[in-house]
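The structures considered in this document are given below.
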Structure 1
Amino acid sequence: MRHPTVSRREVLKRAAAAAGAMALPAIVPGSVFGENAPSNRLNLAGIGVGGRGTFDCRTRFLPLEDVRFVACADCRQNRRDAFVKMANDHYQGKVCTAYRDFRDVLARKDVDGVVVSTPDHWHVPVAVYAARAGKDMYVEKPLGIAMAWEWKLREAVAEHKCVFQYGTQQRGDQKQFRRACELVRNGYIGQIQRVDAWCPDMSSQYSEASVPPYGSTKPIDVPAELDYEMWIGPAPMKPYTADRATCFGGWHIYDYALGFVAGWGAHPLDIAQWGLDMDNSGPVRYEGTGKIPPKGSLWDTVESWDVHCEYANGVKMHFMGERVAKPVVNAYHPAWEDHGTTFFGTEGWVSVNRNALYASDKKLQKTQPKPEEIHLTTTTSQARNFVDCMKSRKPTINPLESAIRSDTISHLSDLCIRLGRPIQWDPQKEQIVNDAEATKLLNRPLREPWKLD
């Protein structure tokens with residue numbers, strides 16, 4: 001982010017003061033100095049403006065009067081053209097410019113921050129490049145496809161002092177998640193013993209494939225609108241098929257993602273970590289089973305899972321895909337939802353999802369923490385919090401460390417399933433204990449010419 005010695009606003013104030021010293025007073029519109037005056041606006045750019053990226057920018061950021069989208073980048077021409085039209089129509093003028101290559105956006109000195117909503121395998125590389133360009137960043141979940149990449153991002157963000165917001169939304173956009181975590185942290189259900197965390201699995205996507213359930217492997221021509229070389233980016237080059245370079249391929253092909261164990265799992269895991277006050281740590285042991293599509297399938301991420309984790313303090317977490325979770329959750333929960341986080345304590349339980357907060361004692365559903373108790377960050381939205389922190393330079397509600405630590409749970413869950421054995425983890429050293437084969441899988445090579453070093 002740019003930090004000029006003398007801002008445009010200061011220049012205008014000085015000019016007004018000088019004019020006021022003359023015989024005739026200067027008349028300067030109040031909008032010049034207002035909270036959302038042009039001199040106070042932040043310039044953003046959308047990187048990856050497909051369905052998710054456009055939704056993020058249109059619903060979360062465009063309504064904010066103190067930001068303006070001046071650029072976007074996407075591998076598909078039709079998407080970037082549509083984004084530019086959306087932004088310029090909103091601002092009623094030619095404000096936003098489209099680019100094919102995100103590096104051209106990062107080279108612009110007037111861009112203060114970026115909203116990264118690319119396919120998963122691009123999240124960390126784009127964010128690293130953005131940090132090195134001095135840009136603040138809002139990055140969609142999940143964070144990345146290799147833990148070693150995420151550690152590189154941590155270094156880049158720290159070195160360049162960038163503001164980072166993790167786009168899980170739930171901490172900022174829906175107050176019931178904050179309140180559930182406050183009830184847990186303040187001891188309203190006693191000492192925490194275990195957590196259930198669950199979310200949709202690949203089965204919710206089977207019908208989206210052109211050849212259900214795992215997509216077409218038949219090579220076809222690349223659409224003219226798509227820069228396929230850029231879409232593949234740091235991942236291995238593979239033939240284009242109807243189900244590869246889509247949002248579903250980007251979610252369920254292991255070259256580009258870990259699947260919903262991370263892509264959806266990021267939501268309930270993030271809330272589990274927040275409620276347990278574990279944003280700087282995580283479980284120390286992982287053991288579980290899961291189903292992986294047959295060898296040769298296009299979609300080849302873990303499609304269903306049942307993982308048991310344990311924290312150093314003895315708290316246990318059961319992390320499940322929806323098919324595994326349904327009978328487990330229905331045994332105690334009054335209303336089934338395909339996602340959620342439940343905290344069990346010595347004196348009851350609290351469960352939260354995007355629709356409601358539930359509790360073993362219904363009085364807790366309306367209980368608010370006392371003034372002297374722990375109160376977590378309050379904001380109207382994840383986007384609003386990001387912009388406010390860009391200005392204040394304070395940590396966001398979902399900082400990078402929270403993203404890395406919750407993402408670690410997805411990665412180690414995936415590894416214990418794929419390797420068929422428990423994983424021991426040292427959260428302080430961020431190392432797998434006594435398993436060289438598993439340790440190697442914490443990194444992935446990047447296809448040339450892309451590098452993170």
Structure 2
Amino acid sequence: MASYRPTIGLEIHAELATRSKMFCGCRNDPNEKRPNVNICPVCMAHPGTLPVINKEAVRKILLVGTALDGVIASRTYFDRKNYFYPDIPKGYQISQYKDPLVSGGKLAGVSVTRVHLEEDTARSTHEKDRSLVDFNRAGVPLMELVTEPVIHDAATAGAFARELQLLLRYLKAGEANMEKGEMRVEANISVSTGDTLGTKVEVKNLNSFRSVERAIAYEVERQSKVLEEGGMIEQETRGWDEGKQATFSQRKKESSHDYRYFPEPDLPELILSTIPEFSPLLLRESLPELPWARRERYLEQGLKKDDADMFVREALLGNFFDMVLQHTSKDIALRASNYLASDIAGSLERGEVASSWLTDERNALRFGRLMQMIAAGSLSSRGGKDTLMLMFESSEDPEVLASSRGLLQENNSARLDEIARGVIAAHQSVADDYRAGKATALQFLIGQGMRESKGSANPAALKEAFEKLLK
């Protein structure tokens with residue numbers, strides 16, 4: 001079988017988190033369950049109504065473009081994208097074509113072609129004998145981001161989509177929950193044996209990152225098999241069947257001229273360079289720490305990659321970790337991240353601790369002191385975990401909790417020498433084995449010493465006591 005090289009470009013739509021819709025004052029509420037309540041004559045396209053541009057939606061797109069290091073347009077305008085479907089009340093969609101708000105940029109190593117702004121469509125549902133349309137979503141501000149066709153495997157496509165979701169959340173541009181339809185991914189896929197691109201197939205209905213990766217992998221395999229058998233790839237739009245884990249043909253793919261784009265006559269040209277708050281300098285100054293910068297900071301602090309990824313992805317954990325390091329020495333960073341990523345994250349998932357516990361700065365201070373106690377040998381790892389569970393239920397300091405429950409480790413050298421002497425006296429033959437060069441005998445003696453101290457002895461300090469006495 002010939003070796004076929006896949007080429008993939010992504011088109012990603014994401015609803016923006018604004019109070020109102022793109023061109024009218026209706027509420028933008030993705031959680032509204034009642035159909036057709038957030039609608040008005042403007043978003044329903046009644047005769048004589050005129051759209052008004054949502055300034056906050058424009059600002060959010062410009063923030064995204066700035067984060068991507070894209071080129072912000074100095075002037076732009078909206079276009080009418082004409083097509084007829086029940087979920088488009090006007091018979092056209094207000095979008096952008098030739099002059100997007102943002103051109104170029106890069107994310108997760110993938111070059112971006114453009115980022116533009118448009119209005120969302122309504123939501124259609126299909127039952128056995130009828131179809132219904134809910135217009136609550138019609139007119140919601142929608143970002144469309146298009147990548148260059150520079151992706152060559154499913155994993156890279158999935159990583160790009162995940163990083164974009166993180167970026168939108170960090171910028172508070174949108175939640176981008178794929179399961180709610182707030183972010184939708186379409187993949188344009190072709191395969192070829194040379195440098196020339198093959199025939200492009202668009203795959204829609206990808207509502208999870210796993211679906212994105214699986215659909216791309218399936219389509220690459222399908223197209224390669226068609227070509228290997230001497231067939232031709234048709235330019236078409238295909239859907240993704242999650243149950244069958246396969247793509248299926250939907251319709252022939254439209255070209256841009258099929259939409260008969262022309263400038264929206266009811267909206268003025270936007271001259272962005274004349275709007276002070278849209279200046280590139282102010283936009284860049286308003287950016288928060290971006291996901292990739294935060295991830296790199298954690299890695300430089302010595303965190304494991306999986307933990308760094310978790311803290312970037314789960315801002316609640318990441319923010320708590322940052323608070324901890326503000327109140328204690330940096331040398332406990334790795335230990336703190338280990339406990340946070342395993343014990344605290346696990347407790348959150350099991351409902352043993354409320355998320356509000358991690359927003360309390362005093363708890364961050366207490367947690368930092370707990371980590372220092374473990375590092376100093378005052379608490380064993382097991383004792384640290386037990387103390388942490390007590391801290392979820394009590395506002396007492398970890399020193400007080402550990403002491404009251406007998407969890408503190410015994411570090412008194414005189415007391416440890418006493419324990420070691422007693423163990424040696426009770427197990428003289430084992431002690432002689434160690435003196436004769438049997439290293440494993442020492443572990444038995446330490447185990448007996450831990451038993452004698454009821455687990456309170458510091459194992460490292462107890463080992464030193466035995467080694468000193470058995471010279």
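Since every read-out is calculated from the coordinates, none of them should be taken as a lab result. As the structure is a computational prediction, the values presented were derived from the model and not from experiment. Cβ atoms are built from the backbone, for glycine too; each structure is taken alone.
General remarks:
- Structure with the greatest value (metric mean projected area of the Cα convex hull in nm², for residues 244-443 alone, set 1, 2): 2
- Value 17.2, calculated as mean count of other Cβ atoms within 10 Å over residues 156-163, assigned to which of 1, 2: 1
- Structure from which 4.7 was derived, distance in nm of label points 7 Å out along Cα→Cβ at positions 124 and 276, options 1, 2: 2
- Value 81, 62, 39, calculated as Cα extents along the principal axes in Å, assigned to which of 1, 2: 1
- Structures compared: 1, 2; top value of relative contact order in percent (Cα under 8 Å, 6 or more apart), i.e. the largest, recorded for 1.
- Each of 1, 2 could give helix-only ellipticity at 222 nm (-39500 (n - 2.57) for each DSSP H run of 4 or more, over all residues; to 500), but the derived value -12000 comes from 2.
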